[in-house]
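Take a look at the structures listed below.
Since every read-out is calculated from the coordinates, none of them should be taken as a lab result. Model, not experiment: these values are computed from the prediction.
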Structure 1
Amino acid sequence: MIRFSIDSSSSVPVFQQVIQAIKLEILSGRLQNGDQLPPIRELAKILKLNPNTVAKAYYTLEEEGFIESKRGSGNWVNTKNMKLDSFRRGMLEDEFRLFLDRALMLGAGLEDIKNLMERYAANE
C-alpha cells in the first residue's frame with residue numbers, strides 16, 4: 001500500500017506530489033515491478049483529492065513508463081525496461097540542487113553545507 005501524504009501548502013502542484021511520491025515508492029523498493037496501484041477513486045478518497053487529479057498523475061506516470069494501465073484491470077508498476085539507477089541518480093541530483101538553492105538562500109556557505117553533510121554522514 002502506498003504511504004504518503006499531500007502537502008496542500010506546498011508550491012508543488014498536487015498531481016506532481018502524487019507523481020513524486022509514487023516514484024519514490026518505486027525507487028525505494030516499496031513498490032516493485034508488477035505491483036498493483038490502488039484504483040484511482042480509492043487513492044483519491046484516501047488522499048482527499050479529486051479523482052481527476054489522481055487520474056492525471058497516473059496518466060503522467062504511464063507516459064513516463066513507470067506504470068502500465070490495463071483497461072478493466074487497473075494500474076500496475078512497470079519498471080522492467082527502466083534503468084532505475086540512472087533515474088535514481090537524476091532524481092537525487094534534482095533534490096540536492098533544490099537543497100543547495102535553499103541553503104544558499106538562507107545564507108549558508110559551502111563550508112556550512114559541507115560540515116552539515118559530514119555531520120549527517122557520521123551519524124549513518
Structure 2
Amino acid sequence: MTFYPKEALSSFPNPYRNKAYSVSIIQEITLNRQTFLFGLRYVPDKLLLNHAGLASYLEQILARSTEKAEILAHDIIEDVMDQIIPKWIEINLKQKQNKFGQCVLITMEDRQPDWEEDNILNRLSSLF
C-alpha cells in the first residue's frame with residue numbers, strides 16, 4: 001500500500017468564515033541536509049488547516065524529497081491549496097546561507113479566482 005504525504009493533511013470547518021483574517025505557521029525544516037525556515041500564511045475560506053497534520057505532512061515529504069527548494073515550495077502550496085482551498089496562500093522557504101555563501105528566499109503565492117481583498121494583504125508584515 002502506497003502512502004502519499006498529502007494524505008497527512010487534514011482540515012476542519014472555519015467557524016469565523018465571515019471574518020477576514022490570516023493564519024501563519026513558521027517551522028524550521030531540513031531539506032537535503034540544508035536548514036530552511038518554512039513559512040505558511042493563508043486567508044481561510046471554508047476550512048482551516050490542521051497544524052498537527054501539516055507537521056506530519058512536512059516530515060513525510062521532507063523524508064522522501066531530494067528535490068530543489070523551489071520544487072518543494074511548489075508541491076507544498078499545491079497540496080495545501082487542494083486540502084483547504086484558501087482565499088489566498090503564501091509559502092516561504094528561507095535558507096540563511098548555503099554552501100556558496102548565498103542567502104536564498106523563495107516565496108510562492110496563489111489565490112482563488114476573483115479574490116481581490118488586497119487590503120488585508122497590504123497590512124501583513126513579512127513572516128521573516
Supply the structure label, taken from 1, 2, corresponding to helix-only ellipticity at 222 nm (-39500 (n - 2.57) for each DSSP H run of 4 or more, over all residues; to 500) with the calculated value -19000.
-> 1
Output the label of whichever structure in 1, 2 has the greatest value of Cα Rg over 2.2 N^0.38 Å.
-> 1
Match the computed value 26 of relative contact order in percent (Cα under 8 Å, 6 or more apart) to one of the structures 1, 2, and report its label.
-> 2
